[in-house]
Structure formats: structure tokens, C-alpha cells
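Please find the structures below.
No lab work stands behind these numbers, since they all come straight from the coordinates. What you see is a predicted model; the values in this text were computed from it and never measured. Cβ atoms are built from the backbone, for glycine too; each structure is taken alone.
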Structure 1
Amino acid sequence: MSSIEIIAEIGVNHDGSVDKARRLVDAACDAGADWAKFQTFRSGLLAAGGAPTAAYQKQHHAGDQRSMLERLELSPADFAALQQYCGDRGIGFLSSPFDEESLDDLLALGLESIKLGSGELTNLPLLARLGAARVRVLLSTGMSDLGEVETAVQTLQSAGCRELVLLHCVTQYPAPVGESNLRAIHTLRHAFGLPVGYSDHTPGIEVTVAAAALGAVVLEKHLTLDRADSGPDHAASCAPDEFAALVKAVRNVEAALGDGVKRPAPCELPNQVVARKSLVTVRDLPAGMVVSADDLTIKRPGDGIPPADLENVVGLALVRPVAADQVLRWEDFRHGG
């Protein structure tokens, strides 16, 4: 798996269809994602009757939250089948539980990583139960301040969580680019000493790619087959071709980041001779002459005595004549370096 993990957030973009979910897994695979992620919930446990929908959800559903969720809910057997399908396609299977029974369903599948959405960050009982499962936790931190994140981290770790990744997130669909606050990635990393990623809900791919450049170790982005579909998250999701472009861009950024050691890149080495300079004679110099600074200039190429050694050359005697406009070399001197 690549060092930056890319999650294709299918979420509920399957619209309650397992067949559509499989096609979304196919799209995630074809785009090069590392994970295909879903959302696991029991409608009656997630939302009380009459719970309102968000403004962006009202555009696609006139009823309350529970009625919207009921048509998007998949069964435990459906998720078991999707996990198997992900395995067959060679992509990781992830899901976000929204209630304790759904968490148990996912743990029963033997998952080693669980993603928890931003809305559950203050659900301390669920966090404690998840922490006790001793799996890797990916925790989105949308809608929260640093103190709330600290409480969530302490709850997970006190319960037994030993592998935790925080995901900076802005919980709006779509999220305004100007409110992305990507520097919070550094804030979270410095505050908790944990790996930090980014769950992106902005339009396009630029902000996700920028998060990669800032050192995000996990990137999550919604994937849909068609942004014009009627579900709540389609409009804020990437179409397959856009998601593939995102993956390619992130991989390029990842390759460009390197290891941070300042040294010549292998591709630069042949250019040192061409672009650097050497000490060059300004006139014909006979053998035995003691060289002065007035006898020298600095020109390309860089395969002779470097300009940094000018003071070491001045005062040395030549052992052979050197014509004007010639690159000086240490073997030209009686006392070479």
C-alpha cells in the first residue's frame, strides 16, 4: 500500500443498491484508490423520528433524517458481500459505524481499521467501545475544536486504542475552499504527536492535493458514478475520471516530496559540469610563473579548479605553460591540491 493512503468514500452513494456499490468499488479500483469506504448504520439507532436533515440534504429529500437513511441502509450481509468483493478486486474495505451494533457488525468482519465520522467525535461511549477493540482508528475531526479532539483522543487511548490517525475535516457538502484551514493538519500533528490526514469535501481536487503536500498521511474523498444522482452526497463527490486525476496528482506530489535530505538529485549530477564554473586563464601563462588573481577569471565549464579555491591557487607556480582562456586544473601546478 502506498505511503499516502487514499480512501474512496463511497459512503451512501450506492443509494441502497449493492449492485451500485460494487460498481463504485470497481470505479475506486480503476482510479487507483487504496480503500473503498462505506457507512454502516441502523436507521432506527442512528436518528430519532423527526430528526431534521442538513440543508444540503433537504435538496434531495423532503422527509426527516430517518426516512432518508432507511432507503440508504445496507444489511450486515450486504457489507460482508462487499468486503469479499473488495478483496476480490484487491482494494481495502473500510466502513464508518454510526451506532454500537453497527460497530459490532464491522468488527465481526475482522476489520483491522475502522473509520469514525466527525459526527461521532463527541460520542464518547462509542469511542470507548471502539478503543477497546484494539483496531486502527481513523477519526475525522470536523465540527470540533482542539479541546473536543483531545477528549476524543484520550477516550480512545484510555480504552486501549494504540493506533490512531486524526483526519482534519470541514463538515459541509460541499465545503467552501476558503474555510478548508489546511494548516490545522500541522496543528493536530503538533498537539497530539499522531499521524494526521485529511477528509475533503471541497469541490475539485486542488485542496486534497494541497493536503498531500502538507504531509497528510491519509486522504479521503467522496466518489460517485454520477454527480447528478439524487442521493445526499453525490453533488459533493468526485466522478470516476476526476477521482483518477486526484490519485495521479497525489502520487506525483508524494514522489516530489522526497526524503528531505538536501543533496544533488541524480538527474542534476551531469549538469554540474555544464552549469558550474572553474578558474580560467585571462592570458597566456608560461611554465614557472607564479599565478596572481589578475591572471584569472571565472567561467564555465565546472570540470576544473572551482572558484571557491581561488585563494588557494593564487601564489602557486605553474609546472607547464597554459594558454589564454583555458580551464585550470590542479595538475598545472607544482603544488596541486
Structure 2
Amino acid sequence: MPCIPHIEKNFGSAQNARIEIARETGEIKVFSRKTAVSEVTDPALEISLDEAVQIDPEAKEGEIIEMEVTPSNFGRIAAQAAKQVVVQQIREAERGLIYEEFLSREGDIVTGIVRRQEAKNVYIDLGRTEAVLLPSEQIITERYEHGDRIKTYITEVKKTTKGPQILVSRTHPGLLKRLFELEVPEIFEGIVEIKAVAREPGMRSKIAVYSRSENVDSIGACVGPKGMRVQAIVQELKGEKIDIVKWDTELKEFIANALSPAKVVSVVIDEDQKAARVIVPNHQLSLAIGKEGQNARLAARLTGWKIDIKDESQLDVAEEQSLDEVDQSEEQGVNSDG
């Protein structure tokens, strides 16, 4: 009962009190309940038999005697106490609902408005609550200004004493995957499937897609008419370049596709080392490796295999060296026979 805190404050928590509320008028009365005894040892719970008889002439030892002890200002103060308790309970209920709502949305995208930055943390207004974008989850090339409307990926929802704490990310690979699901109906409907994602946030990404239908081109669906779908995602990610490649059940084919836009001559697989040696045309080597090795790194992450890239001239040199080694060993064998 909301007015109980006021009872405890005025009469002590050890008091045995009864509260009576008139439903029609809202009037509140407080009665102290004490046991009639011949000798009082606990004044908070006991009353002498002589005093009890004055209140109730028929009182006997061991009976409970009630006395009204309602303070003159009790109604106003009790109302204030009741309001505080009710407001607190409503807040706790709201926090619980918000926590459950966002807990079920972990791994999903939310849209919010940047409100402020504190200690490099960016706080994003989600409407009913705030989300926190930690420095480690921010794209280093982005600047977050007050009032910016951005999409983020929910990585974790924590329950704290101050309410739910929602942690979001702009760098997580899941953000790219969810953006494609929003922009490409074929992915949302399950016709086109995203098999793998690799990101260097703010710079470049690769995404491997597969079509479950022979009538639907997986790459074309993701690119969209005149490139509109992928461009919408690039714009949301502030210019991050995106390579869309075709996933293939044949590993050699998939590795070759992953090195797009470079063209691949051949792929040799080493199952034991989980590594692949890729041969590209001479003029395609720098494209296959990419700026500072970026294309090769992303292809390796996308496929999960180590990739060693060589051009055809390097392959020819390696083959010549192998032949020379064979010739030398043969000559040594002839000399030893002689």
C-alpha cells in the first residue's frame, strides 16, 4: 500500500497498524493495534489493561485493542507518498518493457538521431530510450553530428540499475547484412541468401550471395535497377565501397569470385594447410592484391582460406626454377654413376 512508507516514518516499522480507506470519500484512517497486558514490556505492541479498559470497558487481558492515531495532515502526505511510489513503479515497469523489447532485437538494425557525445561515446535517441555507440564501434572516417539520423546494429542489451543499456555498432558485419535485407526484397523473401560478409569499415566490403532460384540473378538483385539498391547502402555507410560476388559450392570458383574485380587464371587448393594459390594475368596482379593488400585480405576473410596470389610471369619463373632443380639433380645422379 503506497501510504505504508509514511506510517513507518511516523510510527516506526515495529508498529502493528491497520489502515482504513473509505472508497467513496477517499478518507484515510490509521489505527494502532496493541495487546492488553497486565505489565507492559513492549510499548510499541502492548498496552496496559487499565488503559485498555478506558478505551473499551469490556477489554480483557490478551485482547487486541485498536486506537485511532491518524495524523491531522496524513491525507496530503500520504497522497504524496502514494504518488512517489506509483511513479517509481511505472518507471520500473517501463524500463522492464524497454529491456524486453530491445533484448529481442539484438542483431537487428535500429534508426536513431545523434543527441550528444561524451568521452568519445555517441548517444543516439531511439525514441523511448537511448543507445550508446562506443569508440570501438565507430567508423574512424565518420563524424557524428548532433541531429544526424543514422542506422546502427544492436550488439548487446544490458540490464542496469538505471534501466536498459543498449550497445550499438556501425562497424559490425551484421550491419551490412541487415542493410541488404532492408534494401533487397529477394533477400528478405529468402530467394537470395547472403552466405558471407567481410568488412573493413568505412573503406571496403565484400559480400557473397547465392540465389535459390535459377530465374533470379543474385548479384543483379543486390545491385538493383541502375545500381539503386547498392548505392542506397553505400550512401548509408558514407561511401564505403561494396563488392558483391557470387557464392559457389565449388571452392575454387568461390575463391576466384572473391578476388573480384580481378580475373583469375587458375586456383590450386591445399586442403591440409587450408590455403589456395591463385594465378592471375600479369596486368591483374595489383588489382587482385588491392591497395595495401586490401582486396586479398577481404577475399581471405570472405572465404576463410589463406590466399597466395601470383601472376603468370612469376609462375613461369617458378616452373623454370623447378626444371633447373630437376636437371641439376639428374646431372648429379649421372656424375655419381660415372
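Below are the figures for this structure:
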| item | result |
| --- | --- |
| If mean count of other Cβ atoms within 10 Å over residues 142-149 is computed and equals 11.5, the structure in 1, 2 | 2 |
| Parent structure of the calculated result 9, given that relative contact order in percent (Cα under 8 Å, 6 or more apart) is the read-out and 1, 2 the choices | 2 |
| Computed 1.6 for distance in nm of label points 7 Å out along Cα→Cβ at positions 270 and 302 - originating structure among 1, 2 | 1 |
| log10 I(q)/I(0) by the Debye sum over Cα atoms at q = 0.13, 0.16 Å⁻¹ from the coordinates reads -1.05, -1.29; which among 1, 2 | 2 |
| Origin of the value 14.5, where mean count of other Cβ atoms within 10 Å over residues 102-109 was derived from one of 1, 2 | 2 |
